[in-house]
1. If Cα extents along the principal axes in Å computes to 67, 42, 31, which of 1, 2 did it come from?
2. Among the shown structures 1, 2, from which was the value 18 of relative contact order in percent (Cα under 8 Å, 6 or more apart) calculated?
3. Identify the structure, out of 1, 2, from whose coordinates FRET efficiency 1/(1 + (r/R0)^6) of positions 194 and 274 (r between Cβ atoms, R0 = 35 Å, to 0.05) was calculated to give 0.15.
4. Of the structures 1, 2, report the one carrying the highest value of mean count of other Cβ atoms within 10 Å over residues 82-89.
5. Comparing 1, 2, where is distance in nm of label points 7 Å out along Cα→Cβ at positions 42 and 226 highest?
Structure 1
Amino acid sequence: MRNVKSRSCPGLAATVVVFAAAMTPATAAETSVAGVEAYPQRPIRLVVPSAPGGPTDIPARLLSQILPKLGQPVVIENRPGAGGAIGARFVAASPPDGYTLLVGNTSVLAVIPAVSASAGYDPGRQFSAVAEFSESYQILVVHPLTAAKTVGDLITYAKANPGKLNYAQTGAGGLPHLTGELFKSAAGVDIVGVPYKSGADSITGLLGAQVDMTFESVTILLPLIREGRLRALAVTSRTRTPLASDLPTMIEAGIPNYEVTTFNGIVAPAGTPQPIIARLNALINEGLRTPEMQSSIRNLGAVPNPVSPAEFAAFIAAQERKWSTVAKAANVHID
């Protein structure tokens, strides 16, 4: 886990927020120091690159409770499609004036650009990081009838029986797929990915012993683990997480540097004035530190993580490099 103040929380799903607004070229050219100081002067739009009610939409609703403290209302606009790429492209092409925000996550800001040459946007060039909202991790689980009691047991069996173990994932190029590919590479094992339509379907497949293992979010898995319906082997955080403090990390289990993070945050179109970014970052981080917001984020299975724009930018860049490397090594692409 990075520089996160650990707080007790059950699971997560992951998400990220991106910032951009519709204004004419003439208006953009007129942005001045005085205009920045007066920001905002009209409603702020949060673009969510998924349908209402999803894991990206919920953080946007929480952010809509923080941002109105700037003195203007917040309008949430859902633009689903292409795994989040449609909303990301829209925000990337928006004027950098601070009036349109995109709510993004690990997939939108790191995975899609890593596996798709036609994603249509480049997070490093077209967005400016504003604020990270939250982070969470995944758990490696197996069916209770599986002989493996530890990650070491699982690896030993997989090496002795190449190609016999399989893992559930949610489609080529998605984070669950790349998580499994990273495990294969880091552990030096040959296991087979079995695609499902959704995380819920993959869990159903594991509960029915149709597959041997999967990686999924803490929130989804903890109730099933506590009921004894699934056996947890390790968590994908770098250090033990308060979401499941009794579980070893994959690193502790013997796989060096194995870490998979699901995050949410806010970015703006490249060129957004730094005073606007700084003001948004300060306000969001202040909101993340309140007991009420911490409780809401914990209920999502996430850990709030207030960091600077520079720290968040570096983290996004590192995540994109990481998943690009994994995708290239495994020859994973969706074009």
Structure 2
Amino acid sequence: MRHGAQSNPTSRFEAVRHVPAPEHFEHEPEEWFARQEQAITYYVDSSKSIVSENDSPDIPFRYSINPYRGCAHGCTYCYARNTHEYLGLSAGLDFETKIFVKEDAPKLFREFLAKPGFEVGPIAFSGVTDCYQPAERRFRITRGCLEVALAHRVPIGIVTKNALVTRDLDLLSQLAQLKLARVYLSIGTLNADLALSMEPRASTPTARLRAVRELADAGIPVGVMTAPIIPGLNDEELPALLAAAHEAGAQSAGYTLLRLPLTVEPVFREWLAEAYPEKVTRVEGRIQAIRGGQLNSSEWGTRMSGTGVLADQIAQLFRVHARKLGLHQKLPEYDRTLFTPPLKHGQKRLF
């Protein structure tokens, strides 16, 4: 099984660290490699709530749902990797092989919508981990939440790297007809080899573009996120990425620059050194050029877009080609007037 992370570093919250020593297995190399090839294990997540709220000025939504903790896509750069450390696990292989499933998500979603304080607004799916990662094919948690959204006329937005989203065209089409749905496919490269190495279990770029076409043909507002842009690795692909998105039927496009918070940084750097050793100096130098000399910046207002001359050049490159292709437009506005709150305990509301 192919992984994105090259190792399983100890959580930063753990006092005891386990350091692998491959030299101990020099006479049993097959056992060493077996330790690196980990099967995916699913665990029940007994969370008592499913909708999160945020007030970050960098994030264009208030509410979000994440049906899974961890993500089997194994993207080497995933900014959510360090969240696994709150569970006492690693941001490395644990994040992509120990997946926690929120089986009660549809029920919890319905309970949230029944609260009198809910202010109608779009619910973002995949604010942290991908709601259409491989686990969704088996557990169908995202589909269950979409059924709740449709029943109660709640606007939703989806960002995914998986063509599995087209499985739910029936629900998404109905939501779109009510002006309650948007979908973005995240596509950071058209290079199949780079994608396989960097995002080992996400859908191929070709499959994601095909999903864009199917969504567009079904009348669902669809866009493409060219993300993350990694200076020195895939930034030169921006014109081709936007052209491919336009050809597939995307109506809008956006981008974000690579972020490497906390323990995401060593996971990404280890992968880069293993996969593209000849590009390490170039890529890391250019990342530092957009992050004020560091490999990461968490400052609000600039953490998604970076700073400096190189960041400005990337932004200009995106703007020119997006405008040329008509991808600078926003997707249609949601209709927030259709919301029908769930009934609590089967009783009718007085007002």
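1. Values: 1: 67, 42, 31; 2: 72, 47, 35.
Attributed to the structure labelled 1.
2. Working: 1: 30; 2: 18.
The structure behind it is 2.
3. Comparing all candidates, it corresponds to 1.
4. Ranking 1, 2 on mean count of other Cβ atoms within 10 Å over residues 82-89, first place is 1.
5. 1
Quick note: the coordinates plus some simple rules give every number you see, no bench work behind them. Here the structure is a predicted model, which is why all the values come from computation and not from measurement. Cβ atoms are built from the backbone, for glycine too; each structure is taken alone.
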